[in-house]
Structure I
Amino acid sequence: MTDLSTAPANAALARVPRHVAIVMDGNGRYARRRHLPRVFGHKAGVDTMVRVVRAAAERGIEFLTVFAFSSENWKRPDEEVAGLMNLVLFTVQNHLADLQREGVRVRVVGDRSNVSDKVCEAIDRAEAQTAHNRRITLTVAFNYGGRWDVVQACRRIAAAGIDPAHIDEATIARHMALSHAPDPDLFIRTGGEMRLSNFLLWQAAYAELYFSERLWPEFDADELDAALREYARRERRFGMVQPEPSELVANA
């Protein structure tokens, strides 16, 4: 496996996405194939995440958003859910200092209403200690769902007393959980699955999609660069129809 932290940034391409979003899928399968508890796969996934943040910053990506815990994950076995919650504490304790030194700003978005005070305190500490960093913003979607995000935005708009006649897309975007970041340019999902899984449904409307067969703990520099090369190759249209070459000649 290529070391993400030392791999050459051969993804310094003509067009580097400003914002990359990743569904980090495959941690459980990674552990199962090694006959280990699922939490082992999640811990390995955290290590990969830290390396990917560093690699993304080296390649000029300004925003990286990762799907750490979905609002549907509460349906998993209690032991796994407890392990994922403890993993937040583990990550802050073991990786926050490194992220701070790397100039990473940490933001955590999601519903905290049913998250323990201890976990919320760890999240607050990570955000506060990295608030002034500007090299790259790592947004961790924790207890997050795309539909929840739309609902909470609507509630915030209603609570603000905004006239319905004045509500437009920009108004909704300002009240979404990721209002601090531009919409993602590139949406990566690992683990061989090809679905959005209720992640950034509003924000990813025009993101370029890239699906990797790699399980998340196996995601490395080569695969990251492959995704960036594919992104640079594509022509982004944002719903607009490009004229055919013959039409360009006729209108010249």
Structure II
Amino acid sequence: MPDLDLLVLPAHVRAADFGHVLVLINYRTGHVQGLLPDAAARFRDAARTGTAQPLSGSLAHQLLAAELLAPGPAAAPWPVITTTTRAASWGSTEHPAGAVRPTPVPTGNLLAAAGALAAVAAVKAAGERRTAMLRLVRAIERTASTCRRPASPDQAKAAVLAVRAAGWYSPARTACLEESTAAVLLLAARRRSVTWCHGIAADPVRLHAWVQTEDGVPVGEPPSTLAYAPVLTLGARHHRQS
């Protein structure tokens, strides 16, 4: 049994504090856990002190089992992203939902995008299901490292629209994670790069993945994307995790 006084936040985990809820994401397994006020307060105290003493034993064991914390050699503060949000509505706020038929795109772009989506599906299927997120993150990192020229806003938008159009006909799961990864791969095939972003919004807690241009503008996204706090960004000028 590990020493609960010597725990660290692993490099593959991100913690985002929204005040009324604190969200942890494991980018190896894709596991997401929200901590409500009491548990979030305990986690904040542990993060500030760099020790696990403020955590209850059950919470510490739970986070260890989910690989959201890990045994560490010494006490050190845990990095937590603090973001602002509106006061919690606790389910009284409505959010639009539903599929919208994508804009038609040229056949050549559609076929290239279908190939990028097929590559994403292959990466997801190339190992254990629980580590599919890790494989996608690594694919984005490796792909981004091959690109030296940023995509223009028009090039990035064309790639995103092509992927969405191809995804409309895809028999496999094609949500924001698959679409954004495919857009990165599609542009990389042309030696162009964008920044891939994965973020969290609260009230309710939800995740989203998207791409943005080098100047930080989300590509082909509604204004609601601005509600998401980026917790992991890869590619473009970064060429590293941030």
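With helix-only ellipticity at 222 nm (-39500 (n - 2.57) for each DSSP H run of 4 or more, over all residues; to 500) coming out at -13000, pick the structure among I, II it was computed from. Could you put the intermediate results ahead of the total?
On the way: I: -13000; II: -11000.
Computing helix-only ellipticity at 222 nm (-39500 (n - 2.57) for each DSSP H run of 4 or more, over all residues; to 500) on every structure in I, II gives -13000 only for I.
Can you say which of I, II returns 19.6 when mean count of other Cβ atoms within 10 Å over residues 111-118 is computed? Computed on structure II. Of the structures I, II, report the one carrying the highest value of distance in nm of label points 7 Å out along Cα→Cβ at positions 143 and 167. When distance in nm of label points 7 Å out along Cα→Cβ at positions 143 and 167 is computed for each of I, II, structure I gives the biggest number.
With distance in nm of label points 7 Å out along Cα→Cβ at positions 183 and 207 computed over the structures I, II, the top value is the one for II, the highest of the group.
With Rg and Dmax of the Cα atoms in Å, for residues 39-126 alone derived from the coordinates and found to be 22.0, 59, which of I, II does the value describe? It traces back to II. Could you figure out which one of I, II the value 19 for relative contact order in percent (Cα under 8 Å, 6 or more apart) was computed from? Only structure II yields this read-out.
If distance in nm of label points 7 Å out along Cα→Cβ at positions 55 and 79 computes to 3.2, which of I, II did it come from? Source structure for this number: I.
Just so you know, all these numbers are worked out from the coordinates, no wet-lab data involved. Computed from a predicted structure; not experimentally measured. Cβ atoms are built from the backbone, for glycine too; each structure is taken alone.
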